[in-house]
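As structure tokens, here come the structures.
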Structure P
Amino acid sequence: MELHSLKPASGSVKKRKRIARGIGSGHGRTATRGHKGDKSRSGSREKRNFEGGQMPIQMRLPKIGFKNPNRVAYVPINLDRLQMISEKFNLNTVDLEALASNGIVRKKDKVKILGSGELKAKLSVQAHAFSASAKEAIEKLGGTVNLAE
């Protein structure tokens with residue numbers, strides 16, 4: 001066996017179909033694109049939800065719902081999580097910078113303290129909003145509540 005005599009197994013390599021190279025090639029004239037119509041032209045592409053001219057499903061279905069552009073989305077933090085954060089990071093004042101620097105919220109997030117769970121430590125808490133029960137529980141233990149802007 002010599003290197004110059006090596007060949008791939010018969011039938012394993014197919015010849016490339018040479019399109020639009022004359023009638024004698026068998027793939028000339030319409031170049032395997034059929035006759036006329038949009039799909040025979042170059043640069044033709046079907047729209048993403050095109051259904052052959054039928055009314056597309058997203059237009060057949062009714063519009064529903066409403067997105068309020070003025071909605072303020074808060075990141076909720078419950079009292080039990082506040083207790084865990086103060087113990088884990090050894091904090092007496094839980095403010096927005098402390099929460100952001102410890103990876104609990106992002107810098108631009110708005111934070112709301114909720115009253116679920118139990119708080120045992122006296123904390124000074126700063127947030128954008130507080131539920132009534134959370135505010136009451138923090139002040140009951142002698143802590144302070146500060147609203148951030």
Structure Q
Amino acid sequence: MNLSNLKPAKGSTHKVKRIGRGQGSGRGGTSTRGHKGAQSRSGYSRKFGFEGGQMPIQRRLPKYGFTNINRIEYKPVNISTLQQLADKHNLSVINIETFVEAGLISKNDRIKVLGNGELNATLEVTAHAFSKSAIEAIESKQGKAIKQQR
């Protein structure tokens with residue numbers, strides 16, 4: 001066997017239907033589109049969600065839910081992650097720029113420090129928000145939790 005005699009497995013490929021190439025092809029005339037109507041015309045494109053005139057599902061089902069326009073979205077970072085950062089880069093001060101450089105957030109994200117994990121280092125942490133358990137964990141090791149305003 002070599003590259004010159006490779007071919008697909010038997011039955012794995014199909015011939016392409018050549019539509020609209022004259023009467024001799026067997027698919028001339030209406031070119032498998034039937035007679036008249038929107039779908040037989042060139043340029044026809046079905047509206048998204050169209051169900052043949054039946055009331056579409058997005059109109060049959062009721063609206064529900066609520067989106068608060070004043071919601072502030074935070075990226076969570078745990079105490080264990082702070083400890084890893086401090087160990088890896090030998091840090092005592094961790095701020096927003098540190099998180100961005102570490103790839104944990106992008107520069108426009110807001111960050112909230114959560115209390116999951118264990119902290120061994122004395123750190124001065126600057127973030128947009130802290131959970132109560134995170135503040136306790138940081139301050140129990142004589143560190144500082146500084147809230148930065150946006």
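No value in this document is a laboratory result; all are computed from the given coordinates. The model shown is predicted, which means the values in this text are computed figures rather than measured ones. Cβ atoms are built from the backbone, for glycine too; each structure is taken alone.
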(request) Identify the structure, out of P, Q, from whose coordinates Rg and Dmax of the Cα atoms in Å was calculated to give 34.4, 95. (result) P
(message) Comparing distance in nm of label points 7 Å out along Cα→Cβ at positions 9 and 49 across P, Q, which structure shows the greatest value?
(response) P
